[in-house]
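Structures for review follow.
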Structure P
Amino acid sequence: MHDWFDFYAVIGAAAATLTGLLFVALSMNAAAALARGPEGSRRLAEQAFENYLAVLMVSLLALFPDMTLTSFGRITLMVTATWTAWVVVRLYQAAAEPSVHETRAVALRRHLTTLIGFGLLVYSAARLAIDGTDTRDTLAAANIVLLFSATEKAWGLLGRIALVKRGE
């Protein structure tokens, strides 16, 4: 993993920084951002946070010293497979009870990049864990997809907060 140290240090730092900024924005606008039900934006906030945290977690695991690729693959697979189950639950919730801010189709499309990112994480971690195939490039791509997806969700959340504050 030494060859990938700089990449994971940078992407992990970016994810941590953006998570902190999102936390501050939500803290300052908690009522508008974290309301439950179809009027609220809680699911969007959760999706942004979870995508950032997934990138941060994989980055931290990748930076762990002296971990073999197989061990890294196994640990990453356990974590991301469990997390992917929650992503699917959130997808079902969005389909079952869409927000007033978006149609069911938009809600499902919003989850597409998250599903792609987590799918790539699980795939690459499984290949590392099962047969030792070096899929670190796919794992890196998954982290980039999740980082951009989280940032898109965070931007959408800030837009929703602005609409609520304006009374629309």
Structure Q
Amino acid sequence: MAKKIVMYPGSFDPVTKGHQDIIRRASALFDEVIVAVMVNPEKKGCFPFEKRVEMLKKVCAGMENVRVIHAEGLTALRAKEMGVCALVRGVRNVSDLETENAMAHINGKLAEGLDTIYLPAAEDKGHISSTYVRQLASFGADVKDYVPEEVLNDIKAAFE
């Protein structure tokens, strides 16, 4: 049987407990999870790619079937190049679902046979977003409830 490899693409700017939860759950379901730090031209980045990859590697340490990469270009085409059978996407609410559904259709057209798997946000993490974390941190608020412990100091240092 072929190895089931999925990709969890995102900007992860910064990685949150919500992202961490999706990665853990996907790693329990699939043979390999590639966490891909991607360029999103609609989002203004706060952390450089190298830092995002570094933070994700800290968060994913110990997850043997998870690999963190930096990838550029169209997600669907990059995924197909890497032998990925599906993209994993976390969904917090109906608005996310509408956006993700549109992207899934486009990705399916760009790379025939590429599926998208939606994982609903855990009940206690559905309110967390990288945007909110950046806003809170920029005002000096405590973000420990929203980001993995492994990266808390990195995020605090970025806003001092």
Original post:
For which of the structures P, Q does the calculation of helix-only ellipticity at 222 nm (-39500 (n - 2.57) for each DSSP H run of 4 or more, over all residues; to 500) return -27500?
Top reply: P
Original post:
Can you tell which of P, Q yields 0.9 when distance in nm of label points 7 Å out along Cα→Cβ at positions 43 and 75 is derived from it?
Top reply: Q
Subject >> Winner on FRET efficiency 1/(1 + (r/R0)^6) of positions 107 and 131 (r between Cβ atoms, R0 = 35 Å, to 0.05) once structures P, Q are ranked, highest first >> reply: Q
Subject >> Highest-scoring label, criterion being volume of the Cα convex hull per residue in Å³, among P, Q >> reply: Q
Subject >> Which entry (P, Q) yields the derived value 20.9 for mean count of other Cβ atoms within 10 Å over residues 19-26 >> reply: Q
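Values in this text are rule-based calculations from the coordinates and carry no lab data. Because the structure is predicted, anything quoted here is derived from the model rather than measured. Cβ atoms are built from the backbone, for glycine too; each structure is taken alone.
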